[in-house]
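Engineer: What follows are several structures.
Each value in this text was obtained by applying a stated rule to the coordinates, not by laboratory testing. It should be emphasised that the depicted structure is a prediction, and the values quoted were computed from it without experimental measurement. Cβ atoms are built from the backbone, for glycine too; each structure is taken alone.
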Structure I
Amino acid sequence: MNIEQKLAVEDLNTRYAEAIDEDRLEAWPDFFSSDGRYLVTTAENVAQGLPLGIISATSRAMLRDRIKALRQANVYEAQRYRHVLGTPRIEAVNGTLRARTSFMVARIMHTGETTLFATGCYEDRIILDGTGAQFAEKTVILDSRVIDTLLAIPL
């Protein structure tokens, strides 16, 4: 792995978090390859080898559908997020990059109330091509199995 690859991974995660935090959710699926996978699970499930997650999508098209439903059909209290990302640990594996990045997400309600909503880590498989970096797989591993409200917005 070289410095350009490290910077590409850091840039990808930063732009990913900014798109969510700035409510540019229609751009969110574009961070994934066409067959990119997105899974939100818990550390408890990972430790027990359980494959099920809270959210699972197996393509960019599924991610687009999720955002469309979020915008047009889901009913939830107005809120937004602010991500704080750690420094990723990156390794090259079989032509892709694997990255593990800690995160904290604060949830800001329409009332202005701010709470720590989620902590955990991203385990990513990232592909680099001539156009840049994309997630082939993003697994969001939550430290807690308790979510106090609907998980509407992607993490």
Structure II
Amino acid sequence: MINYRKAKPSDIPALIELRLGYMHETHADLPQSTFDEIARQSGGYFQEHLNRDCVVYLAEEDGKTAGCVFFLLINKPASPLFITGKTGTLMNVYTLPDFRRRGIAEKLVSMAIEDGKAWDLSYIELRATECGYPLYKKLDFVEDKSIYMSMKLRLNS
């Protein structure tokens, strides 16, 4: 039986492992030093942000972590695109290989969506992998079409 819940500070080591597991699958070509740096920085991030502006949903079975969803909450001045000024970003939607194809990611994302509604978010956004795309479509996410072009200025590699 799968247990679903929000992460607490004692879960931080597991959150770091889940983040690294996801990244090893999606960015396998990166050097180990990059993963080491991400792990080093993640502990402090979770200490500062967990259950403030970062909520993590966990799935567990028999005491083993099965999957997670990270939900970043963003507050900014209202605009026509986000009238409440509050938005959310889903990331690190990840189910460990032994637990896949059991509806875990769908349940975790649905929990985040329900909380997003309760928190009066204008929208929830994410960047879908090819594997995750069908799930997000099923949950009514749509591709974002905008008059704006997405741009970045990288300050650190």
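Engineer: Of the structures labelled I, II, which one yields 2.2 when distance in nm of label points 7 Å out along Cα→Cβ at positions 63 and 79 is computed from its coordinates?
Structural biologist: Clearly, the read-out refers to I.
Engineer: For which of I, II does relative contact order in percent (Cα under 8 Å, 6 or more apart), calculated from the coordinates, equal 19?
Structural biologist: II
Engineer: For the read-out P(r) over Cα pairs in 5 Å bins from 0, in percent, a value of 2, 9, 18, 23, 22, 15, 8, 3, 1, 0 was computed from one structure; give its label from I, II.
Structural biologist: I
Engineer: For which of the structures I, II does the calculation of semi-axes √(5λ) of the Cα gyration tensor in Å, for residues 31-118 alone return 25, 20, 11?
Structural biologist: It traces back to II.
Engineer: Moving to a separate point now. Can you tell which of I, II yields 1.4 when distance in nm of label points 7 Å out along Cα→Cβ at positions 95 and 111 is derived from it?
Structural biologist: On the way: I: 5.3; II: 1.4.
The read-out comes from structure II.
Engineer: While we're looking at this one, here's another question. The value 17.8 for mean count of other Cβ atoms within 10 Å over residues 39-46 was derived from one model only; which of I, II is it?
Structural biologist: So the calculation was done on I.
Engineer: Another question about this same structure. Of the structures labelled I, II, one was used to calculate helix-only ellipticity at 222 nm (-39500 (n - 2.57) for each DSSP H run of 4 or more, over all residues; to 500), giving -7500. Name it.
Structural biologist: Of the options listed, only I reproduces it.
Engineer: I would also like to ask the following. For which of I, II does mean count of other Cβ atoms within 10 Å over residues 103-110, calculated from the coordinates, equal 19.5?
Structural biologist: Numbers: I: 15.9; II: 19.5.
Corresponding structure: II.
Engineer: For which of I, II does semi-axes √(5λ) of the Cα gyration tensor in Å, for residues 71-126 alone, calculated from the coordinates, equal 31, 15, 6? Spell out each step's value before the answer.
Structural biologist: Numbers: I: 31, 15, 6; II: 27, 10, 7.
Derived from I, not from the others.
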